[in-house]
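In structure tokens below, several structures.
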Structure 1
Amino acid sequence: MTVSLVWILPAAFALTDWYAVSRGDRRTEVWAKPATLVALILTAVALGATDSAAGRWLLVGLACGLAGDVFLLDKGDTRFRLGLAAFLVGHLAFVVSFIQLRLDPQGWNYASLLVLGGCLLATRQVAASTYLRGGLALAAPVGLYTVVIGAMVIYAFTTGQALIAVGASVFALSDTVLARDRFVRPWDGAQLVVMVTYHVGQALIVLGVLAAA
């Protein structure tokens, strides 16, 4: 089985999910969205993720992403908090995975601050919005999640691996668009952007970790 062939299944499910989101087809989205992560996990296993500590922690992060996807299929605040918690744990697992790669800081790792600065600027209204909507019960977990994904981006850049750094940045972009759409100002097409950047970011992280492990 060649490396290129194992990517066919997650790519097919991702494209199906993107098409469903663009068409507002919830019946397709409810299975295509989690199926994409299942396929990505299977792809990571096929590429040897279980052979290294970094790869195994990567699988933990992906599994948490799968749980988060299932929770976020519903738009209620309770499901949102559960999804947020799942992704928070997933980002911590990614951080541990990156650390297992024996961090090799390089001059360009400070670019992570530019990425985080842009994300924070774009979501500067989210803290107030979440507090007004749900008080500390909503604002606190959203704030904690922001800190954790920021740490994930910083550690991604600190690995010195371009694929991981770009993947983490694209993942952060996905969450930024999601936060603005949900808490600041909804806009047509946001959910499609969220899903495309989310899947691409995850795939790049998988490629980067497994190439470096």
Structure 2
Amino acid sequence: MTAIVQNLVTSGVFELDGGSWEVDNNVWIVGDENEVLVIDAAHDAAAIADIVGDRQVRAIVSTHGHNDHVNAAPELAKRTGAPILLHPEDRVVWDLTHPDRAPDGELTDGQKVTVAGTELRVIHTPGHAPGAVCLYAESLGVVFTGDTLFHGGPGATGRSYSDYPTIVKSIREKLFALPEATSVRTGHGESTTIGAEKTASKDWD
């Protein structure tokens, strides 16, 4: 059976640099009837656990360390026994939320994470955060971009540990190298495609 992609939207607060903003986050669950990956455990561990049901969680993958993408990760890990994976360059951001709870494993560029016979390739895409990653599932024609690429352009770079030229370089060199038909499943808001964002990028600064 081919892995399927499920989406859960959770709501909470994003906090950084002394500010706070109400946000809705996309939690992505990839797998089959037996096992899943959870991408970005945001806000509500109980709601995520309900969607997972009795399936094994192979890993909780964090696209980056901002609190609204990782605040439910330790509780979900406790409920499921799954390891939390994060790129090491994002520990500086993770530690703002979880100073006493380290991730269980590291993500590296080019690493393959497999669930339900489906391989997801880790793509390091710094810019929104230093250790931001995307996860490309070629067999599904899908890339999970966290807050690196949205419907309408790059993720925000106006706060600490972010940089606009860096995120643009990551998108143009790494994400725009993917097939244009690839579906982009984002950390917030609606999905898009690589082709649509590549076309729109001609208007970026």
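Data for the structure
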item	result
Ranking 1, 2 by distance in nm of label points 7 Å out along Cα→Cβ at positions 19 and 99, the structure that comes out highest	1
Top of 1, 2 by distance in nm of label points 7 Å out along Cα→Cβ at positions 155 and 179, largest first	2
Structure responsible for -26500, with helix-only ellipticity at 222 nm (-39500 (n - 2.57) for each DSSP H run of 4 or more, over all residues; to 500) calculated and labels 1, 2 on offer	1
Given -0.49 for log10 I(q)/I(0) by the Debye sum over Cα atoms at q = 0.11 Å⁻¹, calculated: source structure among 1, 2	1
Identity of the structure behind -1.38 (criterion: log10 I(q)/I(0) by the Debye sum over Cα atoms at q = 0.25 Å⁻¹, for residues 43-138 alone, calculated), options 1, 2	2
Source structure (of 1, 2) for relative contact order in percent (Cα under 8 Å, 6 or more apart), computed value 21	1
Winner on FRET efficiency 1/(1 + (r/R0)^6) of positions 51 and 123 (r between Cβ atoms, R0 = 25 Å, to 0.05) once structures 1, 2 are ranked, highest first	2
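Every number here is computed from the coordinates shown, using simple stated rules; none is lab data. Worth saying up front: this structure is predicted, and the values here are computed from it rather than measured. Cβ atoms are built from the backbone, for glycine too; each structure is taken alone.
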